[in-house]
1. When Rg and Dmax of the Cα atoms in Å is computed for each of I, II, which one produces 21.1, 72?
2. Taking 15.9 as the value of mean count of other Cβ atoms within 10 Å over residues 187-194 derived from one of the structures shown (I, II), identify that structure.
3. To test your reading of the models, identify which of I, II gives 1.7 for distance in nm of label points 7 Å out along Cα→Cβ at positions 115 and 299 when calculated.
4. State the single structure among I, II that was used to calculate Cα extents along the principal axes in Å, for residues 75-258 alone, giving 55, 36, 36.
5. Please state which of the structures I, II yields 14 when relative contact order in percent (Cα under 8 Å, 6 or more apart) is computed from it.
6. Tell me which of I, II gives -24500 when you compute helix-only ellipticity at 222 nm (-39500 (n - 2.57) for each DSSP H run of 4 or more, over all residues; to 500).
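Where a number appears in this text, it was derived from the coordinates with a stated rule and is not lab data. Since we're looking at a predicted model, the values are computed, not measured. Cβ atoms are built from the backbone, for glycine too; each structure is taken alone.
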Structure I
Amino acid sequence: MGSRIALIGSLLAANCLAADLASTPPMGWNSWNKFHGNITGQIVREIADAMVSSGMKDAGYVYVNIDDTWEGQRDAEGNIQTNEKFGDMKTLADYVHGKGLKIGIYSSPGPQTCAKFEGSYQHEEQDAKRFAAWGIDYLKYDWCSARDVYKQTEMPAVYKKMGDALKNSGRPMVFSLCQYGLEKVWDWAPSIGGNLWRTTSDIQDEWKSMSTIGFDKQVNLESYAGPGHWNDPDMLEIGNGGMSDVEYRTHMSLWAMLAAPLLAGNDIRNMDDATKAILLNKEVIAIDQDALGRQAHRVVKDGPKEIWVKPLANGDLAVALFNRGYTAELMSANWVDLEIKGSRHKVRDLWAHVDRGRVSDSYAVQVSSHGVIMLRVTL
């Protein structure tokens, strides 16, 4: 009996730690979507500067995450080194921290990363302590070459190695599992220390990829998300040029409704006004960052027309009307369909930043092709 109580206590403690680390979905920036293997320590410094000057930091984006290609060789004692593009990682981390931001890094449970750099295979404890000594706040851990040394069914145990190593490192670090939603990761990731986990393969900067990942692949996963542990449909592509501004607003809206991590993937040193307006929409960000931590669920699917609903901590509802079709559509959010009691409710349009008044029974609106109308409904 005593051992069972101790186990329950340890699980509760782990959940509390996870919630403390990621009580709302992590927000920040990641180098991969824009820079791939061209990322350098100097670019990271410039991005940190831009996070502050652009207003990104004030809007809640705090993580500056270095993806693959920072890694060098190991020294005689097996300690991982940076390569010539990065220099001393502790100095870089201090620079980012000096801006009031946090810093993230990348590795793999396999011998090599996806870009064929040094992985953490058989060095999990050593690497976790190294990351802690550098001052790292976030680890993205990508399956990659682990498939060459482990069976896919061993994923939970393999990721637990690093989860335990991070707990023993002496420094709290957000643990991001990047293994593409295999082995129903949402079932086991929280128990091994995961704060977020990829639910799908990599996103591409195009409508088909974003919409398939965001709409089709997230259905029925809402029960797995909550404070400290989040479904991750991958990083944002907003501002990278492969979609229209209308489609990028849909991208941002959908990720916010999904309570997904908001990790910008563009060059924030050079953002146009439209990109800034999307990434810095504080009303939409507030939906993503709502303290209740609920992920939206789809309540209406009528051909290309979909309505998603997300309960909020103060009793309001976020309601998003999405048009995945090729022509504009008249859409109606009927209070009955949304299981909203009462007939008249205050409606605010979160992209127009306009109160639409108290609306009876339903809210009808024209939604552009690939567009969204995102509402906050006060009950």
Structure II
Amino acid sequence: MPGRLPVSQAMGQGEDAVPRWALIVPWVALVLLVAALVWPGVTPLLLLCAAALIAAVQAAVYHAELVAHRVGEPFGTLVLALAVTVIEVALIVSVMLTGGPDKAALARDTIYAAVMIICNGVVGLCLLVGGLRHGEQAYRIEGASSSLAALVALATLSLVLPSFTTSSPGATYTVSQLVFAAVMSLALWAVFVFVQTVRHRDFFLRPAGPTDEEAHAPPPSNALAAASFGLLMLALVAVVGLAKVLSPSIEAAVAASGAPKTVIGISIALLVLLPETIAAVRAAHMNRLQTSFNLAYGSALASIGLTIPVVAAASVWMGLPLVLGLDAKDVVLLTLTFVVSAITLTYGRTHMMHGAVHLVIFAAFAFLALVP
């Protein structure tokens, strides 16, 4: 964005140093969102919404970085991951309520897409960008391995097992199985957050080594951090709302191209994950790979740990159909992702080859979604 100051400079110069665009964009995006809801289907307005979506993503990343510097790691990455996930859950549930049986697999498709995008696309891009600039990058293996272990368990419980249970037909859970999966998902996510922020917080802090300028910048004031948090929430509401407004156009484009309906869930996940993706890649570029991992894996865990309980409650309470189990192709890709991730997170250091492998898996995921 033109006129944007580095976050470190804004942090050290006070509230007046925050660029005007970062203050204005969330409000403009919200105004366009309201306009699009009042006058749906107007092509020029939809084009403006698409531009506002990208600008709102940039604003969200800017304010998330400001808040993160105030609260410190790993709380800063948790703020962005949690905020995006809460709003994403609201989007999924609202679409399920309005879509009926046709949207029974939307939660599965969106969660699976989020996991594949994060674990292969985001992580792969971070490793490639960081490796090209810094050669090797270090991270705390204790934190990364804990995140991956929790993610493997949550994904298997929520996305794989429903295809193999026999108490209900198809890739579904019975009510009791669904409640069990929801409770266990929420409990495991809560334990992970406790470990990350309280019991073993040091596992998720950057290892000793070269630091960047932002690490030494004076933290922003409490007032500025609070204002940025409010603007972050506004920007994220705008991002998810604009993604929903643009989703009918995406669905129409998918139908016109003859692509499978799962592409819709992938498209929504890509749009919603843009703020975290940009923030994670920027962190890797500045040699803060631990921050990138905290963002990526924390977001994936929140995506399952919070989404499954909410959609399960909505399904049971309102009698909405809910399909969670993946088909054989997607189970294979998910397994490959976790095996390669375990190899990547073995030694505490990464280089660009790891990133290239993850990006190839992501390319396979995207290609096979179009050509199943």
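1. Numbers: I: 21.1, 72; II: 20.1, 62.
Working through the options, I get structure I.
2. Numbers: I: 20.2; II: 15.9.
Label of the originating structure: II.
3. Numbers: I: 4.4; II: 1.7.
Value 1.7 for distance in nm of label points 7 Å out along Cα→Cβ at positions 115 and 299 corresponds to II out of I, II.
4. On the way: I: 51, 39, 31; II: 55, 36, 36.
That value comes from structure II.
5. Working: I: 14; II: 37.
Label of the originating structure: I.
6. On the way: I: -8500; II: -24500.
Checking each candidate, the match is II.
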